[in-house]
Structure formats: C-alpha cells, structure tokens
Structure I
Amino acid sequence: MIRTAINAMSVLGATALLASIAWSGQAAAADSCAKLNLGGTAGAIHDTLQSALEAVVAAANNGGLKNDMWATLVDQDGIVCAVAYTGDTRNSQWPGSRVISAQKANTAAAFNLPAHAGGTVDALSTANLYTAVQPGGSLYGLQFSNPVDTSVAYGGNPANYGTAVDPMVGHQIGGVNVFGGGLGLYKQNGDKVGAVGVSGDTSCADHNIAWRLRGQLGLDKLTTAGVKGLSPSPRQDNIIYDITGNQHDAVDNSASGFGHPKCGFNEDTVVLPPTT
C-alpha cells in the first residue's frame, strides 16, 4: 500500500509539474507576443489568428489546390504565439504542414529586420530565399542552419494541435524554410514584431495566403514605415517569379537572384493587395 501511495503521489507530482510547465509556456507567450496587439491572452491571439485565416482561405482567390491550411504566429524572437487551422479537424489539412508553418514563421522572424536597420533590404519573405539557397547560391546551406526543435514540434497531446493550448505555444520552434509562405510582421512605427507562417497548399498559394493574412491582422505596415524589400513599394517582400529557362538551375536563371519557381496552379496570376 505504501508503494502504491508513493507511486500515486509521483504521478500526481509529475502531472502537476507538466501542467505548471504548460501554464508557464502560455504565460511567457502571452507576455512576449503582446507587441502583436492581437489580444491580451494566448487564447485571444489564437482566436484572432484563426478567424483571419478562415476569412482569407474562404475567399478562395489565392490560386493553388484550395486546401485547408495551417498558420503559426511567432514573436520577434521566434517564440510561438499561436497555431491555428481552417478545417473541421486537425486532420482536415496536411498534418505535416503544422510544423512547416511554424518553420516558415521562424525563418521570417530570423531573417527580417526593423525598418531602416538593413543596409539595402529590411524585409525578406521565405519565398525570396529560394534561389539563394540552391547549390551555387550565395546562401547555400542556410536551410540546414537553426534546426527544428523536435521536442517542441512533436511534444504534447496531438489533440491540442492547432488549439489555444498547442504544445508549441510559448516555445521556440526553430527551423529554416526556403519557399513561399513566411512573412515578417511590421507595425506602423517600423518595428518588426514577429512573423507569420502558412502551409497546407502549394508553396506559391501559401505565400498568397500569408500575404493576405498579414493584411487581415493589420501587421503589413511596410509602406507606412518605409520598410525596404527586394521589390518596389508597396509589395516589398512579395514572391518574385523571374526564373526563366531551366527551372532546375535557378541560380543561373533568376534575374534577381531571389526568384521562386511557379507552382502551376495560377498562383502567379494573383494580384496581391499592396502593403499599407
């Protein structure tokens, strides 16, 4: 009986510890994500993200496969603020895209700067990185840096994935993704306050959805703040379709050096709204 009681106490203690860790992570996320101004709690930020994502995907003007989607918000340091999806259940969209959306958000947070902090470019989308990381490109190998923390990516109860208590919330996910779907988030004063990552469709549609989602969240103030990108204002960090000839040799066939291949489902014909 003594042994049984000790075992029961150990289980209760471990449960309490895990609950404490989860609460601490959510509390840290709520604090570090406050600059996004999307809600006062992790739950409020999640609901804002999900509503905005649902509105963008329902509009169906993004090209691509018309799939349901995942989206992840991170703060300026890559700490996950919220994870959401648009389908009826967490399996209504590609399960692997949950972590990919977080990777994209982390990448955009890691490789964007506040307004006027960059020498030539402040803002880069993950789509802008595609050509430069190919063999022979100036950033080859970047995609292997800053690996995903798998204990964060795949920890916790899958039943909570995409909810306000997703196990990634409050933690740094890491990861570098080098195709469309990740964008930096900017406030009116030019501060980079975080990033958003979207996944679940073609990478080109992911970019289009992320672009509209950033606008829905009111964190696309690149033009107001004078944020510089590779493309002219007011589409500074837009995807660039300038790979001609052999698509498998982007380094030699992208005029800008930052091109992204077309995905083949009319994504490149979509005219995205200007940044504000």
Structure II
Amino acid sequence: MIFVKLLQILFTAGGIAMLAGGGALAQSKVLATVNGVEITEQDLAFARSEIGEQIANISAAQRRSNLLLYIIENQILATASQTEKLDEGPDAEALIKYYRRRAMHDLYYERKIRAAVSEDAARKFYDAEVAKIKPQTEVRARHILVKTEAEALDIIERLGRGADFAELAREKSTGPSGAKGGDLEYFTRDKMLPEFSAVAFKLEKGAISEPLKTRFGWHVIKQEDKRESKPPDFGEVKDGLMSGMVRRKAVEVISALRKAAKIDILDPDVKKTLEAAGRQGRSFQ
C-alpha cells in the first residue's frame, strides 16, 4: 500500500472522497495530534493496510501502538520535508504524481475488485466444489523403518512384550517420521507405496503388521484409525479462497480495462522484451 500521510494529503488536495460507508464517525476519531495535525482512526486503518503484515506476530495492543507511532513519525518527517521545501521542484512533483496514481489504483482495487468478492460468493463456490468431492477412506498409521528383517522382527517381539510403539519409533526408526513417534497422520491409498497402503488399510485398528519390505527398507506398521475423509470446514479455507477469487476478479477486470485502453510502449527495448514474453496484455497486479 501507499504512504499513509501522503494518501491523506493527496485525497484532500485532489478532492477525492475518503472511504465511505458505515463507521464514518469512528473513522474520524482523533487518536493523537502532531504540531496541531490530527491523526485519526482512519489513518490507523491506512497504516494497517500498508504495514500490517510486517507486525502481525505481535499482540493486537502492541500492533495498534506501533501503527500510531509509525504515523506520528511519518507526520514529523512530512512536516520537516515541507519546512525545508523538499516538496517543491520537478522531482518532488513527479514523486507525488506517482503516488497519486498509486492511490487511485488502490481505491479502484479496493472498491471495484476486492469489494466485489463477498463471503457469500465464496461460500457458494465452496459448497459447489465440496459437492463434487467423493469421500475417500483414509487411515492414520505409525511405522518403524529399519534396515533388516531381523531388526523388524525384534521390534515386533518387543511390542508383544508391551513396549510403546511411539517410543520404539523414536528410538529405532530411520525414517523421517521417527521423531514424531512414527506418526504418518491420515493418508489415502494413493499417498503411499502400493504395498505399504495395502497392509496399512488391511489392518484392524490397533493391530500391528508383520515385517514389510519396500525399497526404503523394512517396515513395522500399526494402524491407529480409519475414517472417511471430510473436506475442510469453510472457516479453514475462507481467507485463502477469497484471496484466490479476488485475484481472479482482478485479472478479469484489469484485462478488460487494458483491452479498452490505448497503450503505446515507446521504449524499443522494453517493447521488444514484452512482445517476446507475450506480456503486452498481461496484468502485473
């Protein structure tokens, strides 16, 4: 996103309406002043859009404090810049023009693209896709992988005497799951070697296999559970699903706008590169 105070200056100077809708009064709440300049709740929202991901790993209260301090620092530097007339001259004007363009880009993206993708639309897409999914049987199993059949037989004997499977896996297994007590979590038949799946799925819950040889070595398998697979809940995938829908909407909208625009690439080297890559009509969003 763009610089918070620059956004505010540009919107005011250009007569652009600030983000509309409910909560206008809350957005105008003054959180601090710097040399008489008000910093509002809306400024905080802009800052959150700009740098929120960078401070997502701290507490909500600390994030809010950091965002406010960030805006205060922006205002202090903005004031110093104006005092020293750094906002004058062709370079400064070009920079302000660039960020105004970026501000307009962000406004369109938020209001015409992101806002066009609703949670209801995402839910309908989710329901339609889930309806196409056929449940599959999956098992949860543990295994201990060793180099020889003799080692596998010794493990089976120790299990028969009451040894704990997970502890033996951590002690003896040469496979990557050994550190997790041999736990392979839930899997469908196609996720493992055919011979491994054949044994794991045939076992009863809690049963332990005879030694099984694969190209990786000798396995002792214990089936922990068997169930029919279920799709993830909507809440688990909602954010990712909506992000994907927003990206698709962006491609659709921006492609249409590009087709309607008259674009002339005047730099010959850039034009040649874009033509070679077939990117003349592709969105960079």
Structure III
Amino acid sequence: MKFDSNQAWKEASAAIAANREVVFVLAGVFFLLPGLAMALLFPAPQPAAGTDSKEAAATLASYYTSILPYLIPLVLFQAAGTLALLTLLTDRSRPTVREAIGSAARGVVPYVLAQILLGVGVGLIGGTVLAIGGATGLAALTAAGLAVVVVLVIYAAIKTSLAGPAIAVEGERNPVAALKRSWLLTKGNSLRIAGFYLLVGVALLVVITLVVAAFGIVASLVGGAHAGEIAGAVVSSALNAVMALYFVAIVAATHRQLAGPATQGVFD
C-alpha cells in the first residue's frame, strides 16, 4: 500500500492528545529525567578554540568511554520506555500502563540486540567502503565513499525503523525476524517514510534550538552563566523528551498504517 504521511501525522497527534496525561508522564520518566541527569551530571566536553578534528574526536571518544557504565543502563531504560509507549499507542488489546511496561521489559533484549545487529552490519559495510576509498589515496573517492556510507546509514535506519513495533506490538522476540519484518513493511514506501521522518525531525529540531537558545539567554541575563546552563539543560531535556514521544508516535502510526487493521491501536 502507498504510505500516507498526512494520515500518519494526524493519527500520531490524535494518539498523543487522546491520552496525553499517561504518555507525557511516561516520556518524562523514561526520557526527560535520564536526559536531564546526563546533561547535569555528565556534560559533554566543549572543544577549545583551535582544536583540530582529530583532537576533538579523541576527546569525545574519551568522554563516551568514561560514561559508558552509566550510558548502557540509560540506553536499556530508554529502550524500555520506547517499547512501553509503542505498546500503549498501538496495541489494540488496550493494556494498562503496568502491562505495557511489563511487556516492554520482556522486549528490551531483542530490541537492543536488533539495534546492535543493525549497527554491526552497517559498520562492516560502511567500514569496508571507507577503507577502499582511503586505500586509493584519492580525496574524491574518499568523499564519495563517505557519502555512500551516510546514505547507507539513513537507508538502513528507515528500513528497520518498524522493528520496535514488530517487537512491542506483534510480539516478535527474534531480533533478526523483527528487522526482516520492518524491511518487509517498508518495502515500496522507503522514500515517503524518509521524507516524513525528515520533515518532522527538522521541524522539531528548529523549535527546540530556538526555544533552548531563548531560555538560555534569559536565564543567563537574570541569574548568570551557570543559571543559563542549568536552564538550557532543563528546557533541552524536556523538549527532547517531547520530540522522542512524537517520534515514537509517528513510528507507531506508520506501523499501524502499513501493517494493516490487525494491529490497529488503542486510540482508534
């Protein structure tokens, strides 16, 4: 079937509005609070003026290595939140919040394994393309290889974006089967889905950037630089949680539309 992005957006917005108290609370618990804790307790290092790309990359690599013991539980926690929201927004059995969280907990391992498998696959193919381009010593071929890798990452992300609903809603527990299911559902609609995700993502990012900047400036003028940093972290975490919620909702609506009436959601 032909994917209708307008219908998907209307369904996603209606789903959130219909049960906003529950889904916003879950988004706050699973996305806002962990994001705020990371922003305040483990702020990312800011590269000094004149730092070259290699030094900046090394600094970031060291930073992420140091926070890995905290990052892994955070990823698992947010994966559970994503699956719980998908269940509430899509499962026609009308589960309670407790049931949705319980179901999400059982799906975390296959969901994370699916993401790992995807990352490894893309990494192997992308690394091979970059290695071939670099081996030639030609800047043009290296740049072309990088462009191919970027396109590959985006394509793979779109094609496997419905693995989450396959696990949360359809009950699939095999990560490979979940990826295959998403690949099948998106067949023939990849460009339409990509355009939809891109449009929503850019719009939300523009809003977040403008609002965070405005709040940061006002807080800095009133309470100083430190207050501005805290205000920026709070507002940014809150808006990122809302953005995550809307993306989960549009993924749920996309899955519901492409998977057919057997998976119609709780807000129909």
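What follows draws every value from the coordinates through simple rules; no lab data is involved. Source: prediction; values computed, not measured.
Rg and Dmax of the Cα atoms in Å was computed and gave 19.4, 76; which structure, I, II, III, did it come from? Structure of origin is I. In terms of relative contact order in percent (Cα under 8 Å, 6 or more apart), the structure with the greatest value among I, II, III is III. Here helix-only ellipticity at 222 nm (-39500 (n - 2.57) for each DSSP H run of 4 or more, over all residues; to 500) was derived from just one of the structures I, II, III, and that gives -10000; the source is I.
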